[in-house]
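Q: Below you'll find the structures, each written out as structure tokens.
Bear in mind that the values in this text are calculations on the coordinates, not laboratory data. From a predicted model like this one, the values you see are computed outputs, not experimental measurements. Cβ atoms are built from the backbone, for glycine too; each structure is taken alone.
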Structure P
Amino acid sequence: MKKVIVVGASGVLGGAVAAGLDKDHDVIRASRNGADLAVDASNVEQLDAAFKKVGPIDGLVVCIGHVPFEPFESVNLDAFAAGIMNKFMHQANLVRAALPYLNNNAAVVLTSGILADEPLIGSSCAAAANGALHSFVMALSGELAGRVRVNVVSPSVVEASVEGYGNFFDGFEATSMDSLVKGYRRCLAGPFTGRVLKI
């Protein structure tokens, strides 16, 4: 049974992914609080200690990232920078901390979103962060070729979140949680690397 850490497991998406892996993986739920493992993706020293505590793993799934949704000309630039940090850099921090503990042929699965490819008015921060994740995964997969597989899941608006966004994603086909969980499972089990898996 493969040992997999799911970061963001206290959230809607991360919780569903953890539950979907439970039956045939040794799942370690990680989040800032209320999980098996406390992780703060902004604190590199704390991350190092957390991964050292867990030891060798076969997979890392990251389901985190909050960004502001506001037109670029009016968004507070500190909030914009914090959004890039939360969505992109915190995922990169987690990968960096996990690297010494990833077994040979382990899988890393990050999370971006459709706004990298189909941005909307008010989504400049999300589009930038998601695009950075796509480029990061393609570059990192080359660096880690033959050792660790690295992919990113890019969903549309998730069905469970549609109501919270109101009409923001008007006309978009929502992604079901079942389809998303299957996408993460494909990335964990499949032989491919450097892919943006659009769901």
Structure Q
Amino acid sequence: MTQSVLAGLFAGLGLIVAIGAQNAWVLRQGIRRNHVLEVVAICIVADIVLIAAGTAGLGVLVQRSPELLNTLKWVGAAYLFWFATKSFRAAIESTNGLRPEQGDLARGSVVATTLALTFLNPHVYLDTVLMLGNLAVQRGEARWWFAGGAAIASILWFSALGFGAHKLADPLSDPKTWRIIDSLIGVLMVVLAVYLLNF
């Protein structure tokens, strides 16, 4: 149980920590201190719902088609290796830190933007429904413990990102910080891919 929860936690963190449109938005709003609670709540609830959908949906498909499990394993590992390559490339090529724009936005605009960046982003579905769902299903009876760990990762990450962002404004504007973060994410993705292939 504990092993599955921790595996889900680290897998969830590895996939959501990478800077992208959604994370950049949460950071910007956190640095501005502009409707942070709404932004964080939307991101957390969306992740939990999508992780549960992936775990339940892929679980049903695998029960009906056992050979699908092996296919998902190889597709998932390929995706993780691709993600690692992307992270290593970002670490090498990164020249810009994160610099937020100035000024506050209305609550409706913030909520609409957060929903759009969450549900109109294909990577959100790849990471939560397909990738985390795939990793969860590989654990069989312990899949919901894994999904719980991934949900905890979302809660911790988005809360820290949104409510702690104003304290990280200076280091996050330094490209060296993102090189370190992207490098660590790349290593974690390789470890996850190897683990998935050998589970």
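Q: To test your reading of the models, identify which of P, Q gives 0.99 for Rg/Rh (Cα atoms, Kirkwood Rh) when calculated. Walk me through the numbers on the way to the answer.
A: Details: P: 0.95; Q: 0.99.
Going label by label, the one that fits is Q.
Q: Please compute relative contact order in percent (Cα under 8 Å, 6 or more apart) for structures P, Q and give me the label with the greatest value.
A: Numbers: P: 19; Q: 49.
Evaluating relative contact order in percent (Cα under 8 Å, 6 or more apart) on every structure, the highest lands on Q.
Q: Of the structures labelled P, Q, which one yields 2.5 when distance in nm of label points 7 Å out along Cα→Cβ at positions 137 and 185 is computed from its coordinates?
A: On the way: P: 1.8; Q: 2.5.
Traced to structure Q.
Q: If distance in nm of label points 7 Å out along Cα→Cβ at positions 89 and 113 is calculated from each of P, Q, which structure is the one that comes out at 2.8? Each step should come with its number before you reach the end.
A: Details: P: 1.9; Q: 2.8.
Structure Q accounts for this read-out.
Q: Quick check for you: by FRET efficiency 1/(1 + (r/R0)^6) of positions 1 and 145 (r between Cβ atoms, R0 = 25 Å, to 0.05), which of P, Q is greatest?
A: Numbers: P: 0.45; Q: 1.00.
Largest calculated value belongs to Q.
Q: Work out the source of 1.8 here, i.e. which of P, Q gives that when distance in nm of label points 7 Å out along Cα→Cβ at positions 41 and 105 is computed.
A: Working: P: 2.8; Q: 1.8.
Source structure: Q.
Q: Looking at structures P, Q, which one was helix-only ellipticity at 222 nm (-39500 (n - 2.57) for each DSSP H run of 4 or more, over all residues; to 500) calculated from, given that it came out as -11500?
A: Working: P: -11500; Q: -25500.
Label of the originating structure: P.
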